[in-house]
Structure P
Amino acid sequence: MLNAITLFVCCQFVGEVAARGLALPLPGPVVGLLLLFAGLTVVYRRGRDLPVALRTTAQSLLGNLSLLFVPAGVGVMTQLDVLSANLVAVAVSILLSTLAGVLVTGWVMWRLARTEDLPPAS
């Protein structure tokens, strides 16, 4: 488990360094997540399965993911006056970003469903 967490933190660190060093318009953790995804894709394409420790750690983190939203919720509650002053802009932003997310997800699923050689679900 410690090796898997170290891998996650290292990917985040490398992503942060890359995002700042290359002045990317993405947050460092997102770049790190893309690097982790690329690495896992290479492992999968070579016919290897994910390490058990990595899978177990990821499932544990996902099982407790809701705890990571507590600080964000507290931050929103402390800024209610700013939120209420910009309510229309925030509401429009939430609606448009949700619509964009649904459209992109639908398009990706449509594209993936068209391919005939999908890997088997595990």
Structure Q
Amino acid sequence: MSPPCLTSGGLFLLRGLLVQLKRETWANAAPLRYLSYSIDSVLLTAALMLVTILPHAMYANGWLAVKLVLLVVYVVLGSFALKRGRTPRARLISYTLALATFAFMLTVARAHHPLGWLVWLG
């Protein structure tokens, strides 16, 4: 896994834990937010460049398309986990689902297969 990818996940893990511990002010502090935005922008740019360089990869085996869809799901869930969730329960559920989505996205990238770690079961 690339260091920016792991850093992005680690920052989200930290910020989400801070929200769960009722430290929203720390979780949404400008330095953490901007660092997170910067790293995620680099990752998204790299993904879009990969799609541009290898447009046939989107359709040849599907793993890249699945990874990009999971990235959108992860961002939306992360937004609800850190800020937009109206109740603590909604934030916890969003946080848990975002972490699971991130983990599955890593396995899809590692396996280069749309089923991620599930491909190793068969």
Structure R
Amino acid sequence: MSEHTCEAVVVHCMDFRLQQYINDWLTKRFGIRNYDRISWAGGVRDFSSIQNQIQMSYKLHGIKKVILINHEDCGAYGPTGTKERHLSDLAYAEHAIQALHLDVEKYYLHLNGEFEKIAKGI
């Protein structure tokens, strides 16, 4: 493992409407240089596409936590982007990450900047 470590990897959608909320939240939560960041259209919608990146963050930077953020009105989901679908996809990603024995936190981000924390297993 590298001597370059950080606390977490954060996975979120690339949607420009939410970046300032995410930036502010991450700075308050982790500081400036204590997380890796994966910005991907749809957040965890296509989890298989970002799973390797999470594993690389773990391998290279010794992360202990994975933060998953999906959001309201996500264009990558289109009309299938119900809150229930987001919760299902977040739960799937959480389950897949369990093999790495990392702590997982899930959030549903509202367009007004409210981070709704989703309980484990949901």
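A short reminder: the numbers here are calculations on the coordinates, not readings from a lab. Quick caveat, the model's predicted, so the values are computed rather than measured.
Taking Kirkwood radius over Cα pairs in Å as the criterion, the largest value within structures P, Q, R is that of P.
Structures compared: P, Q, R; top value of relative contact order in percent (Cα under 8 Å, 6 or more apart), i.e. the largest, recorded for R.
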